1. As an exercise: relative contact order in percent (Cα under 8 Å, 6 or more apart), calculated from one structure in 1, 2, equals 9. Which structure is it?
2. Suppose helix-only ellipticity at 222 nm (-39500 (n - 2.57) for each DSSP H run of 4 or more, over all residues; to 500) works out to 0; of 1, 2, which structure was it derived from?
3. Can you rank 1, 2 by mean projected area of the Cα convex hull in nm², for residues 73-112 alone and just name the one with the largest value?
4. Comparing structures 1, 2 by mean projected area of the Cα convex hull in nm², for residues 217-264 alone, which one has the largest value?
5. When mean count of other Cβ atoms within 10 Å over residues 81-88 is computed for each of 1, 2, which one produces 19.9?
6. Where does the value 2.5 come from, among 1, 2, when distance in nm of label points 7 Å out along Cα→Cβ at positions 153 and 209 is the thing being computed?
7. Quick one: log10 I(q)/I(0) by the Debye sum over Cα atoms at q = 0.09, 0.14 Å⁻¹ came out at -0.76, -1.18 when computed from one of 1, 2, so which one is it?
Structure 1
């Protein structure tokens, strides 16, 4: 493990603090907890992530060209820095100038929409904690976002905000103290990471029943409400799809102001039904051969809803 990896495992990064504060659309407290306690899974880079990483040096160079400001870039050899005052605060700035940090952002088509607000273009809120962390580790009190939005190079300036930093630092220290140090997971949330962790933490059931509490009654009520909404949404979705198919008829694409919808015939393909082949050969297979390739699969815990929920409303549908 290199120096940067060691620092990241012992502190809170700019991306981490956005998740801990609950403003990141990409991660939650649970993701940070799993990563800091060594339970996290490697994140596979999306094309947008690769594109953004490869464009970092270009954006820093563009920033220097446009502003005339000399910037030390860490894009080729990214160095993670640590605050001398608050050791828990660590960050990896893309660029550092004399009086400010420079953060390169090249959002793809999907994430570029978050840079548009009611008053024009602006920095998404989850990027602000990141540059506050960068300003803290470098001692700078200004930051510029060097961005490329829909092919145009733009600079978004921001400055130090002591009150916001203090609030974020309090959240970071409390999170580290309550969850990482004590190895206690945060309250369950609606992420896949949380679902997977709970399945690994409690892989088997004990066949016993627990009595409900006031809190569990509220949670079951929430689940039932969500189930009904999803059922209603599924029905609306199917109805809309069928009405659109009726409009399309033999046509392949429907153009609308909200985008194109297609009902396309895929190319014909051939498939081998291996299950049927096995069934066909089964009488001729020896017991030794069957035993050789037979293995035990652990039983998965299945989360089931009351059967009555599935029947509700079916008489009126």
Structure 2
């Protein structure tokens, strides 16, 4: 890559995609890593969402893009008034996302036509996530701290909100519960229906990046260089795995294994009990989550390399 990566790699439709800090979106052949096409934006490419032959993504040039995955040709773009940090979300052929500032949008996926927009006066929208039931927004209030809004996804109306003393990471929601962490290492479990707090626990110094919950297990990467494994229903710590660098992006649970990258320049694979199965060392820090596609693990590092690792099941 000509520039450092700005997104985790994504594998879809027999291709691999990755965005860069110089505004380049690159499509690669997964067999040999050869470049198939590139698409140039005006800024820093934000995380990618593949859907039915199209790639949706925001950018620091304040646009949301829809690009054909086969050819790299633009289908449409939509201009906002703020940079777009997080991945857009799509359901019912509608694309939902927030731009830096105070506005959320719902666009028609086929042509980018605005269906709904909503302002959140007085806060800065930071990230968004669609779950099976709701649409979640993390925001920064002017006095500090963090807010999590739970919205009805079609009308973008607020159901409840949760406030913390620090900026909040993207939540994880499953089976009627929501887990969210803040920049000071506080982890909370909330009732998805009304936002009621069920438990809180102090887990780390600094941010926790949450993976999906599986078998009542919640894994989170920490700025303290540890992978924290917690019982999702109670907050009880199950095990820790230490690395020599910050784990700044969520681990990926695939099958019965946990994959994650650390700023100690390594990619790790653990079993559900926290035992290391293998690691792979690169030439520079890895600040993004790995992408798992079958027995392939794709990793984008600050050495401007996209690597494809092949795993062998024991």
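Where a number appears in this text, it was derived from the coordinates with a stated rule and is not lab data. These numbers come from a predicted model, not from an experiment. Cβ atoms are built from the backbone, for glycine too; each structure is taken alone.
1. Structure 2 accounts for this read-out.
2. Going label by label, the one that fits is 2.
3. Top value of mean projected area of the Cα convex hull in nm², for residues 73-112 alone goes to structure 1.
4. Checked 1, 2; max of mean projected area of the Cα convex hull in nm², for residues 217-264 alone sits with 1.
5. Source structure: 2.
6. 2
7. That value comes from structure 1.
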